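Take a look at these structures.
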Structure P
Amino acid sequence: MKSQGERREMYEPRTETLMLNVGPHHPSTHGVLRLVVELDGEYVVNLTPHLGYLHSGFEKLAESKTYHQYIPVTDRLDYMAGSYNNFGYCLAVEKLLDIELPPRGQYIRVLMGELTRIFSHLLWLGTHAVDLGALTPVFYMVGREREQIMNLFEMVSGGRLFQTYFRIGGVAADLPEGFVEKVREFVSTFPYKVDDYEALLTKNPIWMERGVGVGVLSRKDAIALGASGPVARASGLAWDLRKAHPYSSYDHFDFSIPVFHEGDVYSRYLVRIEEMRQSARIVQQVLDRLPDGPVSADAPKVVPPPKEMTLTRIESLIHHFLIMEEGFKPPVGEVYMSVESPHGELGFYIVSDGGPKPYRLKIRPPCFVNLQSLATMARGRLLSDLIAILTSIDIVLAEIDR
């Protein structure tokens with residue numbers, strides 16, 4: 001028979017945490033992520049991301065592709081910012097080969113890169129708003145402005161989501177007739193569209209309630225966890241590779257780096273809103289200063305000569321995918337090149353053994369690194385805040401599960 005003390009211990013209330021799986025979803029969805037969340041009631045005690053459900057072997061694929069053949073693979077790494085992935089990879093190979101682009105080629109890359117930044121931020125903002133219960137904005141951001149940008153992408157490259165327009169040593173072809181005018185038309189009205197987005201969201205009390213003070217990441221933690229891009233700049237870290245280490249003539253353009261210090265969901269929204277304005281500002285300057293001349297480097301062993309007299313525009317784009325000339329040997333060595341993608345610092349580390357294919361390629365993906373800050377942001381918050389915090393990071397699972 002149990003003593004009185006033993007019986008009392010049996011019936012005393014106990015405090016235990018609950019382990020909850022958030023995801024994974026079906027593999028056919030746009031991103032597959034599993035979060036194992038430890039809950040104390042409705043409050044997050046800790047969480048652990050579990051990855052690998054979408055693994056594609058992007059890095060290993062590089063070892064079986066020539067340097068040129070790998071360019072389309074980088075498009076799929078971050079399918080919301082394909083051109084910027086091409087940008088970083090091509091710059092890394094050009095650094096290995098010691099190739100410098102002519103001014104027109106550099107300016108066209110900046111033009112396409114900043115349109116891609118707007119393109120990526122628009123999808124993020126529209127879907128982030130849907131996740132927080134605001135259904136109206138996505139129809140404007142994704143169904144209107146983003147569609148205009150895809151029309152521009154299609155005009156210049158033939159592809160809407162995956163342009164594969166950049167090449168080692170330049171771009172596939174010069175800008176088509178009428179493209180500059182179409183881009184001018186877009187950037188002349190786009191800042192007013194951003195004003196409309198803010199009218200819907202920025203001072204909306206429900207929007208502020210879901211974002212202000214939620215998912216805070218301090219500047220110290222942002223540095224310690226390696227955060228970059230809008231996530232870091234919303235935490236007061238004024239770091240942008242376009243300013244810190246300018247590439248492709250970014251130092252020729254006047255633009256500001258938006259920085260906020262609260263480090264919450266709301267600040268990450270404000271950073272991206274202002275970044276879209278600054279990207280439109282850069283695009284306008286590119287159009288005003290676009291120089292004449294060739295769009296690719298004078299490097300015949302790397303850059304195939306154009307055959308404009310016999311090829312259509314689309315055939316010319318395909319023609320530029322020819323592999324390096326037989327007998328060409330890239331130098332033995334290793335290089336690292338990073339760019340400021342829409343999600344943060346995107347880096348490519350290439351090891352060359354002198355053959356036509358990379359011996360080893362390692363990618364520094366901003367989404368993968370930024371994701372590790374999720375647990376820090378979520379601890380002590382309600383489970384209902386977790387989705388707002390997660391979507392404010394803006395992750396792309398294809399890049400994370402590379």
Structure Q
Amino acid sequence: MLLRKNMKNKKIGKNYFIAVIALLILGAFLAAVKFNFPQYFLASVIGNKSKQNLEIRNKSVEVLPPEQCDFTLNSNTYSPDSVMVISNFEKNEDNNWQGNGVYDEKVYFEGDRSLGVISSDRRNVAVILEKKLDLTNMQYIEFMMNISDRTAYESIILDFGDSDLKSYYRYSLTNLTDAWNLIQIPKDKFILHQAKDSIFDWLNVEKTRFYVLSRPDSILLTRIDMLKSINNSNDFLKHWNITRGVEEMFLSLYNQDGKIKLMARNKGVSVAALREIENQNNFIFSATLSPQTSARSGLFIRGDYNNGYGYYFEIYGDKKNIWRIFKRNKNGWTPKQEIIQGTLENVTFSRNNKYWLRVDARGNVMEFYLSFDGKKYEKLGELIDDEFSSGGVGIFVFDNGWSLFDDFKFKSL
């Protein structure tokens with residue numbers, strides 16, 4: 001009996017030794033494989049593989065030439081005068097604001113700073129920009145305004161006037177909330193105050209002025225950012241299906257490095273679908289994305305823009321390194337434990353860069369790709385799901401953030 005027990009222990013020891021050697025060999029093999037992969041595509045994955053099939057592999061796909069596409073949309077589509085930047089309040093601007101304002105490099109909506117204006121105890125504070133503007137074709141004025149305490153503000157006024165501000169177009173802001181407000185003022189909402197014998201009109205604006213007035217015994221801090229004139233919103237809205245009434249809230253245009261880019265922001269709505277592309281099943285869809293905040297954004301696949309049902313391929317924003325694949329249906333969002341998710345090692349997304357996202361959809365199989373240069377795409381994940389067999393394609397932005405999109409390409413397969 002004792003002999004059999006000793007022999008059994010020897011056998012267990014031998015098997016244990018073989019298992020350890022096998023694990024060491026397997027570990028060395030995996031390390032070698034890992035070493036040969038691009039470091040930024042080594043992903044830690046979360047997902048319910050019984051429902052969603054996922055692969056991470058170093059698979060490249062060929063770039064889709066525009067001439068082979070059924071639909072394209074890019075910065076060349078928009079008229080150069082569709083948007084006119086009045087001020088982004090950045091250091092590189094030729095014109096600086098004068099008056100009782102201060103540039104704020106801690107709280108801003110875009111770039112590296114905003115313009116802060118503080119009023120206390122009903123002190124009327126003004127800031128003025130001396131810059132010649134032709135706003136004849138202006139459809140509406142758009143900017144972002146941050147309010148520290150909505151109960152503290154008595155009035156905030158925007159004027160566009162002549163050289164001595166004796167004649168001006170005026171608008172008084174109302175219904176502001178704490179934090180960032182998207183302000184859009186149609187041209188016909190401005191009231192003209194014109195001096196006698198003046199020939200002033202929108203053609204010859206020379207000064208822009210903000211007045212800020214707080215209530216008694218209170219302090220009102222406002223920050224202003226991204227002041228621009230939208231001259232033809234149809235240039236960018238005509239291509240998109242968005243929930244009616246909030247189209248301009250979600251989409252706008254942005255001048256980046258001399259190119260007009262589509263701007264999408266999570267204000268009142270989060271998703272839009274291309275109007276020219278409906279009820280698609282088998283296709284390739286790609287676009288470039290430059291996340292301007294830490295918020296999530298990406299591509300909307302086989303979706304319904306009215307209810308948000310469909311598949312989502314997202315990347316996290318500035319200084320983040322996460323990507324995810326999930327869906328929304330009548331039951332809500334994909335449960336957390338079933339989301340396909342990965343992290344990019346040694347790489348973080350940056351608002352100064354753009355990224356190419358691509359989806360190849362064939363039947364119930366969808367492959368998701370990411371590129372850092374627009375030439376070589378690497379496969380992140382593969383989703384097998386047949387709940388939504390067809391639908392529209394588009395974009396989305398979450399978390400009160402905003403992103404820039406460009407270079408849309410679509411090809412039916």
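Among candidates P, Q, the computation of distance in nm of label points 7 Å out along Cα→Cβ at positions 103 and 167 that gave 3.3 used structure Q.
Match the computed value -0.27, -0.95, -1.11, -1.26 of log10 I(q)/I(0) by the Debye sum over Cα atoms at q = 0.06, 0.12, 0.13, 0.14 Å⁻¹ to one of the structures P, Q, and report its label. Derived from P, not from the others. If you line up P, Q by Kirkwood radius over Cα pairs in Å, for residues 223-366 alone, the top spot, with the largest value, goes to P.
Looking across P, Q, the calculation of mean count of other Cβ atoms within 10 Å over residues 71-78 that yields 16.6 traces back to Q. Computing relative contact order in percent (Cα under 8 Å, 6 or more apart) gives 22 for which of P, Q? Value 22 for relative contact order in percent (Cα under 8 Å, 6 or more apart) corresponds to Q out of P, Q. Quick check on the output: -3500 is helix-only ellipticity at 222 nm (-39500 (n - 2.57) for each DSSP H run of 4 or more, over all residues; to 500), derived from one of P, Q. Which one produced it? The correct label is Q.
Here, each number is a calculation from the coordinates, and none is a lab measurement. As the structure is a computational prediction, the values presented were derived from the model and not from experiment. Cβ atoms are built from the backbone, for glycine too; each structure is taken alone.
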